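What follows is a group of structures, each given as structure tokens.
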Structure 1
Amino acid sequence: MTPAGHRRLILTRHAKSAWDDPRLEDFDRPLNRRGLRAALELGEWLHSRGYEPDQVLCSSAQRTRETWATVAAAPLEVTPEVTFTDRLYHAGPDLMLDVLRRATGDCVMMIGHNPGIAALAGMLPARAPMDPDFHRYPTAATLVVDFDIPSWSQAMPGQGSALDFFVPSGRD
């Protein structure tokens, strides 16, 4: 739960995807076993910390959809509004920020792809987390960042406060 006049962003890179079927287009690649375990671990971590989104903005690619579905399998207290959008598929940080600025939730989870998600994570907080994996932003990496703004339309780079950073134990 976020205080009134504040916004919280949970910024997640999709979990590890499978590369074992060369016939699949990139957009259609599913998660592999390690990715499914990591997404479940992420969902449990989010729940244990009380980081529960009321809105999810997710790339429409198969691996991001599966990441969300697996995260949502954890016992969440809130049922968020979920939007799958092609705009977040391999989007750069400026486009991702534009999508975020149209969000309506108090606590928004955005699930996307590198390198855009890492670039957005790097530009939003005033100070980056000290974790050595932060700039690499491996699969299923998640930044939780708070903003002291009444509306997402006012979100600006360098304005957020990094609250937490998580990378599942079975990382790449």
Structure 2
Amino acid sequence: MARTAWFRLGRIVGGHGLRGLVKVRSDAESVDSFLAAGRVRVGRTAQASTGFFVRRATPQKRHVLLELEGVTGADQVEKMRGLDVFVARDDLPPLEEGEYYWEDLLGLPVVDEAGRRIGRLWRIMDTGAHQVFVVRPDPDSEEGEVLIPVIDRYVPEIDPTAGRIVVRVPEFF
């Protein structure tokens, strides 16, 4: 699976105050993703977007408040509402062994320990306690979505290089 050059970090949902703080509903695991990059792109797609340096990123409940260089008023922020915030892969710090960007896992085939295909990783949800893989079955399957807690007990192997995720389907499914 090809690695994407751009990651979507979230969507602008409005502003905060009158001085141009941008309120983002974040898809990132941490506010550090915004700060580590140092710069972001804002637009409908990464290719059709405008670049900004990030002066400050502050967590606020389930959102992130961004101070972007050059954005100084609420009227500017209002024009950005509904646009996505992207970061270039090359602007992010290298990952530790065993860490993955969610974007690199989405779409990978998911198989059980016997090698039987369950479907593809469609989405990753963060429940607060841990992440949950949402696996959609293949189109010809009569099975429904499967939710797999992302803990060692249920996900013994994640291998983007081999192009697969090995899981133990919880007994209650």
Structure 3
Amino acid sequence: MNIVNFFDTLAGKWFSQRTTHDLVNQSSQAGQSNLLIELLPATDASLIQLCEQTGHAPSQIACGLRVNQDSRLDGDTQNTQRSTLMVILQPDQAGGGVLLQSDASGPATQGEYYLEHEVLALKTQTPAGLLEERLWFVNPNLRMRTSVLKVEGTEQLASFCSEIRMGLA
């Protein structure tokens, strides 16, 4: 499977159940999200604009995603909504490449992706620390996602998500 095929399988409506563990404070919190993920072609104007803003050639775009998320943490009374744009640049010979992300909360971030044995690994330096994620499918309508946030090499947060496809976009 190549990177465009993998990202194409992410498109659709998803329900996500997440548990996050704060390793420093020894606490956990659960939450749910409804996700609407749209695959965008390499010619999409918003992908080209994000590439140009971050100094990457638009000719290197493999594909992109728009992720609309409506989330609620257990105990909260209000949902949090956000939209994220992701640009996947062409992979290198080893199957890895650059991933650009942008949302309304701050400046665009640049990370790396690597696809091996149908498992996508992402590493992104964020203002909070280094975020490492892994994403894989159990079957076409069930995927798993883990993430670890490291600050100065020490794990601070860990999360696990199970996500069920609720339909196509």
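Every read-out reported here was derived from the displayed coordinates using simple, explicitly stated rules and does not represent laboratory data. Predicted model only: the values in this text are computed from it and were never measured. Cβ atoms are built from the backbone, for glycine too; each structure is taken alone.
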_Origin of the derived value 15.8, 47 (Rg and Dmax of the Cα atoms in Å; candidates 1, 2, 3)_ = 3
*Match the computed value 0.10 of FRET efficiency 1/(1 + (r/R0)^6) of positions 9 and 25 (r between Cβ atoms, R0 = 25 Å, to 0.05) to one of the structures 1, 2, 3, and report its label.*
3
*Here distance in nm of label points 7 Å out along Cα→Cβ at positions 41 and 73 was calculated and came to 2.8; which of the structures 1, 2, 3 was it taken from?*
2
_So if we calculate mean count of other Cβ atoms within 10 Å over residues 105-112 for every structure here (1, 2, 3), which label has the highest result?_
1
*From which structure (1, 2, 3) was relative contact order in percent (Cα under 8 Å, 6 or more apart) calculated, if the value obtained is 19?*
2
